[in-house]
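Just so it is clear, none of the values below were taken in a lab; they were calculated from the coordinates. Everything numeric in this text was worked out from a predicted model, so none of it was measured. Cβ atoms are built from the backbone, for glycine too; each structure is taken alone.
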Structure P
Amino acid sequence: MAERIPTYVYANDPISQVGVVSHLRSRPEVVVVAEGEIERAQVAVVVTDTVDDAALRVLKAVQRGGVPRTVLVAATLDDAAVIGAAEAGVSGLLRRVDVTPEALVRVIVRVAAGDGEVPPDLLARLLVQVGKLQRQVLAPRGLSFSGLSDREVRVLRLVADGHDTGEIARLLCYSERTVKNVLHDITTRLQLRNRSHAVAYALREGLI
């Protein structure tokens, strides 16, 4: 039998809190952990009516508490709510009307395994919003969703290959000042300490 998934539950009303906890405690796939043990949780389930500022604060607080993955159950999910949930790092998204004990446990198991879960119609709307963001905001600035431009990726790859500033400038036909400015922009924007940290970040995130 697979190990039970430690799961923390937060609901914005006591009836929902008791109901969700009661259903999950009867399931062999999960074990519910109390707020005082939140650091043990692999998944947090947040139940709310709307994805408002208060709900987003809860999601961020849960993540700061050390829970790596979150499932959001909301009564109302419009385009803004889906984008807000994605920005808050939610891994699973469910409408409250669609939630059964079986459906919730299935999503918890998927999320704990590193997968995501979004209702198909909401996923389609999210992709439309993502495409709009890329076309209207990022592309005009020479950026992609990685947060790096093509030029920044080329410079970081050469740094990762061991080239110094002068060699990178010659290989890319840039001035050394341009290379230094590119590296400065990357480290400043991504809040990295130096070029080695920038390379480590890019490798870890699969950007180069």
Structure Q
Amino acid sequence: MLKVGLTGGIAAGKSVVGEMFTALGAHLVQADRIAHSLMQPGEPVYNEVVRHFGREILSPDGSVNRAKLAELAFGSPADGEQRRTSRIEELNRIVHPAVIRSQEEWMQAIGAQDPDAIAIVEAALLIEAGAAKRFDALIVVTCNAEQRAERFARRQKVDLRTARAEVTRRMAAQLPDEEKIKLADYVIDNSGSLARTQENVRSVWQDLKSHLVKLI
């Protein structure tokens, strides 16, 4: 089995690229969905997040309001860089280890079912979480700053000015693309058309399959 990490900055198009790989035959899991399931009421991660960030992050039904949690974790410029970094690290220390364990369990299960599988883990903070070395190959998805803002605005249904500010705030908690690219085995530029991105994905897919054959 080939273990592949898929990462990139906010609104770069990781999920779109992940879907393209799935259509070609890859197995895919999204770290964001894992984290979401771990934050369900009654889960240990949920209890720790509430203990550290307070019940103000909860919706009336007791579930974690992810927007409120992000607001507290990422903060605002008025909070100061040190405080914002501290809160993000606090959240990451709670969530990342549990997410990584879940990813490992998922990959083990996929490998047991299909030894010839290409298993892809999609995670925005894969490198930041120190998980990059767990994979046989690392793919980084990129796009330009304005496209990030436009995509974020459409996804969150906010105006472009608000989207630019939020993307900037969240990108400050992530490694710059330039640093991620240095660690990448493959870079998929998602700045152009979907057809161009799909062409790049197919090219990477063929290379991954060749890599898998060498491992067998």
Structure R
Amino acid sequence: MKLNVTTIDGDEAGEIELADAIFAGPVRKDILQRCVVWQLARRRAGTHKSKGRSEVKATSKKAWSQKGTGRARHGNRAAPQFRGGGKAFGPVNRSHEIDLPKKVRKLGLRAALASKAAEGKLLVLDQASVTISKTKPLAASLKKLGIANALIIGGAEIEANFARAARNIARLDVLPQQGANVYDILRRDTLVLTRDAVKHLEERLQ
């Protein structure tokens, strides 16, 4: 499939041929869901923790006599039913990571790219660079291109002026080409790729 290429100022910069196997493939929603769950699970810190019965500092003396009081039988004050007692089956420090095969991850990235192309929300820039690191001119250029909520994927490194100009624009994410991932592509309305990013993604997903 062919797509028009524009500059950051909105001028035409020719055409680019996109690989149909990557940008025109099937959109597997089940694979996209698995990839998003896998990414979000890896982000979780897993530092949640509550004290169990054995960790609470409390007297181990029996609360009251077993019989004769008319009250329920109780022992250690660290039991979960008492105020200040340990938490029964509470959260503990652990990793939330799950396994996902590399082939499924690659298939998920292909599906994410294909979904944006199918929706007509894929834009190719000649290059992501600006002459001055000012937010206002860049915001005006993006508005001219019709970009309000987007992920921009640049080259191997994001140009310093462009990164500084873009970091204060709401609903705009900028990533280097090796950082392209399913979750960030799906969470933004428009996907913007540079020529260099297209070449890298096609090599990566062959």
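Below are the figures for this structure:
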{"quantity": "Comparison of P, Q, R by relative contact order in percent (Cα under 8 Å, 6 or more apart) - largest value held by", "calculated": "Q"}
{"quantity": "Value -15000, calculated as helix-only ellipticity at 222 nm (-39500 (n - 2.57) for each DSSP H run of 4 or more, over all residues; to 500), assigned to which of P, Q, R", "calculated": "P"}
{"quantity": "For mean count of other Cβ atoms within 10 Å over residues 154-161 computed as 19.6, the structure of P, Q, R it came from", "calculated": "P"}
{"quantity": "Entry that produces 18.3 once Kirkwood radius over Cα pairs in Å is calculated, selected from P, Q, R", "calculated": "Q"}
